[in-house]
Each structure stands twice: as structure tokens, then as C-alpha cells.
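Take a look at these structures.
Throughout, read-outs are computed from the coordinates displayed, never taken from laboratory work. Please read these numbers as outputs of a predicted model, since none were measured by experiment. Cβ atoms are built from the backbone, for glycine too; each structure is taken alone.
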Structure P
Amino acid sequence: MKKEEIKTWKEAEGWAVEVISQEKRKTRRWFIAWILTLAALFVSNLIWIFT
């Protein structure tokens with residue numbers, strides 16, 4: 001649904017819920033990527049220290 005198509009409060013609420021759910025998925029994806037990067041950093045540092 002495009003923002004220009006919203007004519008009632010019910011449509012606005014549906015649009016807002018849709019936008020928020022999309023952003024939650026994006027946020028979760030980037031958080032997982034950040035955690036993986038952090039884990040890789042720790043592992044590489046531990047390997048570097050103990051070799």
C-alpha cells in the first residue's frame with residue numbers, strides 16, 4: 001500500500017503496521033550480521049594471540 005492511497009484511519013493503521021513489521025525484519029537481519037562480525041573479530045583475535 002502506498003502512502004498516497006490512504007484515505008481512512010483503518011488504512012493508515014494497516015500501513016503503519018506493515019511498515020513497522022518490515023523495519024523489524026531489517027533490524028533483525030542487521031543485528032545478526034553485527035553479532036557475526038563481532039564473533040569473527042573475537043575468534044580472529046584469539047587465534048592471533050594463541051599462535
Structure Q
Amino acid sequence: MTNAAAIGYMILAAKEAGLDQKTISQLETLMVAEMDFHTEWEAEEAYCDF
């Protein structure tokens with residue numbers, strides 16, 4: 001999966017959850033930063049541990 005696809009899924013889910021545009025934009029910024037600093041494996045591990 002590409003970073004753009006992952007962010008796209010997050011945007012779709014955030015809209016479904018009723019989050020406002022400002023919050024979604026903040027999440028996008030945070031996701032891009034996390035993608036730069038963590039591996040895909042670390043992200044998957046964070047999800048599984050959640």
C-alpha cells in the first residue's frame with residue numbers, strides 16, 4: 001500500500017466518523033510525519049497492539 005492510499009483510507013474513515021475538516025487535516029499532517037519516522041512494520045505493530 002502506498003502512503004497516499006493509507007492517508008486516503010484515514011480520510012474516508014474520518015469523514016464517516018464525522019470529524020471536521022480541520023481535524024482531518026491535522027491527522028493527515030501527523031500521519032505524514034509518522035510515515036517519515038517509523039517503518040511499515042512499526043505501524044503494523046502499533047495497530048496490532050492497540
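Observations on the model:
- Source structure (of P, Q) for helix-only ellipticity at 222 nm (-39500 (n - 2.57) for each DSSP H run of 4 or more, over all residues; to 500), computed value -30500: P
- Source structure of the calculated read-out (distance in nm of label points 7 Å out along Cα→Cβ at positions 4 and 36, 3.8) within P, Q: P.
- Which of P, Q yields 22, 25, 18, 15, 11, 7, 1 [P(r) over Cα pairs in 10 Å bins from 0, in percent, calculated]: P
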